[in-house]
Structure 1
Amino acid sequence: MPYLPIPASSDLLPEGYYVTRWQEPGRAEADFGRFDVKRVVRTIYILFSKSEIPIAPEGKEIMDLADLSTPLPEWFTEEDLSIYASLYEKNGFTYPLQIPYRALHNIKGINVPPDPTIQVPVLLIEGEKDYSNKHPWRYQAMKEGIMQKYVRDMEISFIPEGCHFVQEQFPDQVNQLIISFVKGHSVNS
């Protein structure tokens, strides 16, 4: 989620939204714990690769939202899934749930500095089809220039078919954008 100099508020999000759910200690662990790690990772990649916001209805959890017959995205292979699952089997989901989901709670009372602007060049690469672009406040911040008030030297690159995992979906394109950005902002010694 891009930097915005306002405290994050789960009051702005629907109750069944995964961010709201995963902020609650123990809830995601109980949801994930119903399934093997590979199925959890598969479900996350299926849900988060879509352009719809994943929201669980009352009485359901996030892991209940995926149709198991849905194939993995074409750019995410069964081999990728096995490798990712093995890493989560080894290390668990605690840290990925803590940062950023549960850290958002800790930000609520943060004091914003008098000048919250970022003073260095910033590149933000986003997928046009990322479900998070459907949040009205986020779309406004990204597309209508609100972020430029706080990040004055910012380049935003939208990849038309990109989803939430744009860096995995289009690695060559993302790498080229990063290389071009760095070259364009190099300081001669």
Structure 2
Amino acid sequence: MTVFTHRLAQLDDLDALRALMRRSIEQLQHGFLTPEQIRASHKVMGLDTQLVHDQTYFIVEKQGSIAGCGGWSWRATLFGGDDSVVAREPAPLDPATDAARIRAMYTDPVYVRQGVGGLIMDLCEGAARARGFRRVEMMATLAGVPLYEARGYVPIEHFTPAPINGVVVPLIRMGKDLPGQPRPRYGLSKGAVGG
């Protein structure tokens, strides 16, 4: 049985995290996105170092090797990294009325289908619940949707960010109520843009 450990990311982890994210985007998006969309994804996805500063970004390791990473946030930004073209909003969310954000989930291709993503989701959801949040939302890549659906997330809307050099990278906003909370009221918006 694979034994993983976890810890909060620190600023000296940034280079290793960015390298893992590049590998993940390049290798795990095949079959979901075209080569042009994969290249454009680097300007939509990535690490928001605000999560590291906020100490809400987890690293999962096996014997000192980073197997995956992901975080959650009490800030309004739903997705986008330091180098992305996506606008970010650092305003705080209200746990009584807003959903916490699940952010920047990546698994090293070497560790796919070994429970890394599920472990990160458990850590993020538990931390958000401990801060008083009753719901969580994320902006999912098409490659991530099967994991998120298996974890109880449902589509809220298809989202199409602004094209990158004429290339559109489709995303899906997803959400769920945290365990022990009222049943989800999410559903795919009727007027949502297809992606």
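Computed from the coordinates by the stated procedures, all read-outs in this text should not be read as laboratory data. Source: prediction; values computed, not measured.
Listed values, structure above:
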{"quantity": "Given 120 for volume of the Cα convex hull per residue in Å³, calculated: source structure among 1, 2", "calculated": "2"}
{"quantity": "Identity of the structure behind 169 (criterion: volume of the Cα convex hull per residue in Å³, for residues 76-131 alone, calculated), options 1, 2", "calculated": "1"}
{"quantity": "Computed 25 for relative contact order in percent (Cα under 8 Å, 6 or more apart) - originating structure among 1, 2", "calculated": "1"}
{"quantity": "Structure responsible for -7000, with helix-only ellipticity at 222 nm (-39500 (n - 2.57) for each DSSP H run of 4 or more, over all residues; to 500) calculated and labels 1, 2 on offer", "calculated": "2"}
{"quantity": "Which of 1, 2 yields 119 [volume of the Cα convex hull per residue in Å³, for residues 100-171 alone, calculated]", "calculated": "1"}
